[in-house]
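Just below sit the structures, each encoded as structure tokens.
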Structure 1
Amino acid sequence: MCAYDRRISSAPRAVFFGSSGPALSAGERAFFRASDPAGYILFRRNIESAGQVEALVAAFRDCVGRADAPVLIDQEGGRVARLPSPPWRKAPPAAAFGEIAAADPARGARAAHLNALLIGADLRALGINVDCAPLLDLPVEGAHGIIGDRAFAADPATVARLGRAACDGFLAAGVIPVIKHIPGHGRARVDSHESLPVVETALDVLRASDFAPFRALADMPMAMTAHIVYTAIDAARPATTSPAVIGPVIRGEIGFDGLLMSDDICMKALAGSLADRTRAVIDAGCDVVLHCNGDLAEMETVAASAPPLSESGARRLAGALGRVAGRPMPDATAARRELDDILRNRVA
């Protein structure tokens with residue numbers, strides 16, 4: 001038997017995996033059946049057409065035997081959009097809604113809500129039920145451009161208000177939002193895809209700024225960690241693998257009790273083997289490990305090191321799925337008409 005064969009547990013494995021292309025290979029199907037990952041994430045390499053995506057999503061769920069298994073995507077709008085346009089709608093970056101809100105806060109929030117609802121409607125039509133959005137990060141002067149216009153604004157209250165509106169839009173469409181990158185990525189001076197950012201900001205400043213939007217949205221169903229060292233909390237380990245960040249800060253001060261997933265463990269911000277990274281993520285207190293590149297040999301290594309979802313993780317996953325169960329499809333036509341009117345008439 002393989003090291004990652006299903007364990008004696010009713011819970012799926014505490015990992016979300018990708019795959020290599022637009023259809024599951026025979027090897028991928030066998031692996032997903034044996035390893036029973038909690039969920040699946042899509043990237044541009046997996047997307048050709050609506051019918052093809054629907055079939056791919058259905059194939060994954062057939063492998064794991066759960067019709068509501070989480071299927072994730074990063075469809076933020078702007079430069080982070082896995083669904084190509086055309087044929088799918090091209091959504092603006094989050095900063096566009098911050099600009100609208102600067103002139104009219106209520107109108108900005110309404111636009112953020114409608115935009116998320118429309119993204120959610122596109123995803124739901126494909127069978128995708130989780131969007132890794134919105135960002136609640138606060139960009140600061142001198143930070144790396146990896147966040148940039150993906151953030152709503154630099155003001156915590158504005159980000160919290162627009163983030164809430166977007167999350168409500170996703171949920172109304174029947175799609176689970178993932179707030180990221182908790183407890184805040186906006187101060188990073190390097191790209192965590194390439195190296196490990198170190199933030200030396202004082203804890204009282206972080207509490208008043210970076211943490212604030214996450215604290216305001218602590219009731220959301222899912223969140224993704226930041227691969228960032230916060231020296232005021234843990235000078236040795238990034239948030240993703242730091243018990244000092246996840247326990248006292250994310251679960252404690254911020255008060256987040258939804259499903260907590262790591263950012264992609266393939267990113268160069270993390271050190272050690274994939275097995276080491278997987279164990280460190282779970283030991284630190286994350287519920288789920290995220291592995292994105294679809295490399296089957298790597299996934300086998302991760303699966304061999306990832307346990308079944310803990311009792312609390314299974315509860316949180318069930319709670320997240322329950323937030324969108326039975327939601328009716330939204331009226332996308334009316335929503336798009338209203339949003340287009342707001343965007344046409346926004347104040348530059």
Structure 2
Amino acid sequence: MASRAFICGLSGPDLSEAETEFLRDARPWGVILFKRNTENPEQIRRLCRKARVALGRDDAPILIDQEGGRVQRFGSPHLRAYPAGAIYGALYREAPLAGVEAAYLGARLIALDLAALGISVNCLPVLDIPVEGGTAAIGDRALGDTPDAAVTLGGAQIDGLIAGGILPVIKHMPGHGRAIVDSHHELPRIDVPLSELENRDFMPFRLLARRSPLGMTAHVTYLAVDEGAPATLSAEVIGKIIRERIGFDGALMTDDISMKALSGGVRHRAERAIRAGCDLVLHCNGDLAEMQEIASTAPELEGDALRRTDAALAFIGAAQKVDRPAIEARFDSLIARAIA
């Protein structure tokens with residue numbers, strides 16, 4: 001049977017009996033992990049195996065947000081810490097080739113880490129371009145404050161992840177950088193002309209649209225496009241901006257549907273997101289009752305949504321062999337230059 005059009009979180013470091021039954025019966029496309037799900041490498045590998053057995057698919061995607069900086073769901077003492085995106089941006093401004101190399105090598109090392117744990121999808125790169133006074137929810141996660149930096153460094157991160165057999169996710173489409181409030185808590189509203197959005201905010205996504213087959217929406221309202229709904233729930237933004245103007249034909253997943261930027265119950269949010277044109281609904285908090293509500297309304301993947309999600313899965317593959325100690329040594333020398 002086909003998977004359903006949603007991705008869910010889990011409550012803790014092991015699958016409960018109820019979660020095992022839910023994954024088996026509800027058939028989400030994949031599962032996303034957070035800090036509450038990560039204790040040590042063997043535990044994570046075991047959790048990934050159990051999730052895939054419950055889903056009945058060896059290729060079921062397991063996602064994580066492993067950006068570096070303050071968004072790193074699993075790290076010390078088991079994995080090395082990685083820098084925030086702004087560090088790559090700073091190095092790129094000083095020495096462009098070194099910045100690109102560092103972004104690529106950092107993503108390549110993260111891919112090595114994740115593949116060894118059984119994780120196959122990383123929600124990276126962040127292509128949002130921040131503005132002065134913008135919310136810290138993006139802040140130093142961004143790769144730079146120009147389209148050039150976001151495109152060049154984001155493209156390097158995409159290449160590093162794919163070379164390591166990990167599927168990247170470009171986020172947050174079509175651009176979260178102008179938000180001045182945190183969408184985890186309230187809905188940002190951006191009031192600038194469409195021409196300005198196209199020349200700055202949308203540009204990284206447009207130039208990288210064909211480089212990554214999976215993207216994540218922004219819970220942001222763009223008044224120049226649709227005053228009545230954030231991108232995640234807007235057929236205007238998804239159809240006319242993300243699909244047409246940006247040209248993204250990959251699988252489109254929502255940002256976490258349980259965030260407070262969205263109103264109404266989770267079932268209502270999920271229904272609106274699918275109706276607006278999202279292929280996958282992402283629900284992260286691990287609340288089983290909410291997951292059941294979403295499962296009750298999420299359709300089976302078919303048509304374009306199935307084509308896009310199958311194409312995304314095809315990017316997950318065997319990693320190219322590399323000399324990790326040599327990569328780490330070179331990466332560390334580049335980062336030391338950036339923070340000197």
**Prompt:** Computing mean count of other Cβ atoms within 10 Å over residues 69-76 gives 23.6 for which of 1, 2?
**Reply:** 1
**Request:** Identify which of structures 1, 2 gives the largest calculated value of mean count of other Cβ atoms within 10 Å over residues 37-44.
**Result:** 1
**Message:** I have 2.2 for distance in nm of label points 7 Å out along Cα→Cβ at positions 101 and 253, calculated from one of the structures 1, 2. Which structure is it?
**Reply:** 1
**Asked** Suppose you compute FRET efficiency 1/(1 + (r/R0)^6) of positions 61 and 165 (r between Cβ atoms, R0 = 30 Å, to 0.05) for every structure in 1, 2: which one lands on 1.00?
**Response** 2
**Asked** Of the structures labelled 1, 2, which one yields 0.9 when distance in nm of label points 7 Å out along Cα→Cβ at positions 45 and 293 is computed from its coordinates?
**Response** 1
**Request:** Work out which structure the value 0.65 belongs to, where FRET efficiency 1/(1 + (r/R0)^6) of positions 285 and 325 (r between Cβ atoms, R0 = 30 Å, to 0.05) was derived from one of 1, 2.
**Result:** 1
**Request:** Work out the source of 17.1, 50 here, i.e. which of 1, 2 gives that when Rg and Dmax of the Cα atoms in Å, for residues 29-236 alone is computed.
**Result:** 2
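Read the figures in this text as sums done on the coordinates, not as results from a lab. Here the structure is a predicted model, which means the values were calculated and not measured. Cβ atoms are built from the backbone, for glycine too; each structure is taken alone.
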